[in-house]
Structure P
Amino acid sequence: MEFKAKVRILSHKGHGVVDHPDGRVFFAKRTWPGDEGTFSIEDKAKSYAEASVVQLDILSDQRVEVECAHQEICGGCPWMIVNYAEQVRAKEQRVSFLLDKNNIPVLHRFPLIEAREKLGYRNRAQFKTDGKKIGYMSEGSHNLAAIDDCLILNDKMKSLFQTLKSSLPKKEWEPTGKHLWNFLEVDDGQKAQEVTANKRRPFRQGNSAQNESMKAWLHEVIKDISPDAPVMEAFCGSGNLTEVFVSRAFKNILAAEVRGSALEELRSKKLAGVKVFEIDMNSKGVWKQLARQQKSTKVLVVDPPREGLEERAEIFQHLPDLESIIYISCEPTTWSRDIKDFQTQGWSVESLTPLDMFPQTPHIELLTILKRS
């Protein structure tokens with residue numbers, strides 16, 4: 001079923017919003033406010049389902065020529081269709097909408113930290129391969145989108161990708177059973193011969209320059225906190241943020257993470273004043289166990305995955321001495337859910353700074369300081 005419409009706004013996920021003549025609302029990927037044309041939906045589609053673009057007759061004046069030859073089949077950089085200034089504006093608007101919708105007041109709201117590099121910034125990636133082709137998973141599907149190059153990879157990653165591509169066909173990378181492909185988790189610290197199918201690498205932020213911006217932000221916000229204050233860092237990974245506290249001479253840091261290669265890497269650093277504690281942050285009773293290790297915690301640092309703080313109800317029961325919470329989030333939806341729960345416990349957002357970790361995408365990081373109201 002086809003209909004004519006104009007994209008009026010972006011959804012919270014960064015898709016264009018179009019209105020059907022009968023009042024239903026649909027989302028159209030890789031469109032922008034101002035685009036007009038013909039869209040298609042399934043006959044019995046319900047409101048807020050996806051609409052496919054049949055043809056765009058009028059294009060937004062914010063659009064630019066897409067440099068990537070694979071943008072249509074890959075879909076990993078959906079905002080490459082518009083200029084970077086417009087991307088920044090849209091991300092700022094997304095944050096404002098999130099705060100208004102969830103009634104989250106912010107004492108100090110700071111401008112988004114823009115990316116230094118708009119292309120060529122990515123230091124890690126997860127490629128997909130069937131042993132004959134290599135690329136990414138096509139957006140919204142389980143299909144392998146084979147590519148020849150990727151503009152967002154940094155120079156080392158581009159070189160590594162070409163080496164992996166030139167090694168094909170490769171029988172040991174062929175999928176088995178019902179699998180359509182295997183994954184290759186790769187970063188710019190590897191050599192091609194070290195890449196193994198279906199093997200996870202320790203997590204690291206995917207944009208080195210913006211990671212340094214995030215660490216600089218943290219370095220600044222903790223400068224007035226006494227280095228004697230006990231710090232608890234949940235989801236510490238391999239110590240990316242832990243190192244900032246060590247550089248500020250904090251003496252009592254409990255770094256918690258689930259067992260894995262990231263924790264092994266953190267232990268190998270032997271950071272002064274850091275006690276490493278192995279625990280699943282999403283397990284029941286996690287805060288009670290952490291409190292046994294350091295009940296006098298003054299500063300809580302959390303940098304969870306997209307799921308946010310799944311176990312958060314007992315934080316304040318078991319950590320009664322908390323004075324500051326530093327919450328770094330990669331998913332605004334779960335961030336707002338968690339912050340609203342913190343508000344009910346008497347905490348409020350003292351400062352919020354968005355950061356653009358991944359240009360050409362709707363992704364946004366939220367750097368947050370919370371204090372007792």
Structure Q
Amino acid sequence: MTNPDDNHLTIIKPSDNALAHVGQVANHYAAQNVFADYLSRKADNTIRRQAADLARFVEFLNQVGEQAGLQLGAALGAFAQAVAAFPDGPDLDATAWHGVTWGLVEGFRNWMVGQGDAVGSINVRLSTVKAYAKLATKAGALSAEELAMIRTVAGYAHKEARRIDERRETSRRGSKKSAAVHISQKQAKKLKAQPDTPQGRRDALLMCLLLDHGLRVGEVARLRVSDFDLKAGEMRFLRPKVDKVQTHKLSADTLRALHAWFDSGDAPGTGSLLRGSRKGGALTNAGMSERSITDRVRVLGEEVGLEGLSAHDCRHYWATYWARKVDVLRLQEAGGWNSLAMPRRYVEESEIANDGMV
């Protein structure tokens with residue numbers, strides 16, 4: 001404000017104590033919303049997966065507690081349920097994280113190894129626990145020192161995973177496969193050559209999208225009729241996992257399958273590209289869900305001698321095939337990955353040590 005005695009401007013500052021008080025109040029309200037703000041930015045699939053990761057951590061805590069006659073996982077169990085029910089569930093109580101230490105997190109990792117959890121799953125669950133521990137620290141439930149120690153608990157690199165599986169008695173838990181089903185080019189051709197029936201034309205298009213374009217199962221399930229330009233021979237689609245919209249030139253087989261799908265009148269006029277089918281083969285008006293796509297790919301795989309075939313195996317086939325033909329940056333872009341780590345793995349798998357030497 002202006003001093004009437006001169007022409008200088010005098011700035012009146014709030015006291016340090018007042019600022020500190022306001023800052024603490026701001027921290028209090030921010031802490032109450034830290035988990036809700038984090039989850040509001042995540043996709044539904046991510047929230048479900050993280051809730052399952054936390055439930056696995058709770059299972060470990062409960063087993064540890066049983067040995068001492070304690071219920072160690074009760075509070076975090078309620079927290080995991082609240083995550084699963086977000087945004088309609090109860091408030092996410094940060095105090096559930098009181099008492100979580102780096103020793104418990106490391107014990108969780110080692111316990112999963114002993115239980116036979118896939119190394120990839122171990123790494124993902126460990127990452128989830130670390131992410132929520134960081135949020136719990138912001139909410140005041142964990143100390144910065146404890147968080148720093150929790151962050152030192154490392155997962156396993158790709159090469160380490162093989163050593164882990166070789167040395168443990170139980171190397172896999174559940175039905176998830178340790179390696180992709182290998183698809184030969186001959187088998188891929190058979191998978192794309194389906195009968196000239198409504199269901200067969202649908203199946204041919206489905207397999208072309210998976211084998212020729214490497215789409216994830218969720219991406220295929222989301223495809224709409226409006227995503228395709230037959231004249232240009234292109235499809236424009238969303239990759240929700242990496243939040244990208246991409247345009248793919250359609251392969252010759254995909255374009256043929258797409259023309260057959262539309263020219264026959266099987267394709268819907270609007271909405272989902274692929275129609276579901278009943279046991280007898282008749283098409284329904286509903287689109288194909290991720291589950292129905294998964295089930296259908298498994299059945300089609302069995303018909304060409306591939307047991308347990310999945311949509312991800314088709315993506316693996318696509319990536320491995322193109323890793324021999326294009327550079328890793330092109331593979332990353334076409335496959336819709338945010339980092340080079342995954343496409344590099346396919347390049348490594350496809351390399352021949354003495355290529356060009358014989």
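Nothing in this text is a laboratory measurement; each read-out follows from the coordinates by a stated rule. Not measured: the values here are computed from a predicted model. Cβ atoms are built from the backbone, for glycine too; each structure is taken alone.
When distance in nm of label points 7 Å out along Cα→Cβ at positions 164 and 308 is worked out for each of P, Q, structure P gives the greatest result. Of the structures labelled P, Q, one was used to calculate helix-only ellipticity at 222 nm (-39500 (n - 2.57) for each DSSP H run of 4 or more, over all residues; to 500), giving -17500. Name it. Answer by label: Q. Identify the structure, out of P, Q, from whose coordinates Rg and Dmax of the Cα atoms in Å, for residues 212-339 alone was calculated to give 15.1, 44. Here the read-out was taken from Q.
Among candidates P, Q, the computation of distance in nm of label points 7 Å out along Cα→Cβ at positions 252 and 276 that gave 3.7 used structure Q. Among candidates P, Q, the computation of semi-axes √(5λ) of the Cα gyration tensor in Å that gave 46, 29, 22 used structure Q. Quick one: mean count of other Cβ atoms within 10 Å over residues 84-91 came out at 18.0 when computed from one of P, Q, so which one is it? Computing mean count of other Cβ atoms within 10 Å over residues 84-91 on every structure in P, Q gives 18.0 only for P.
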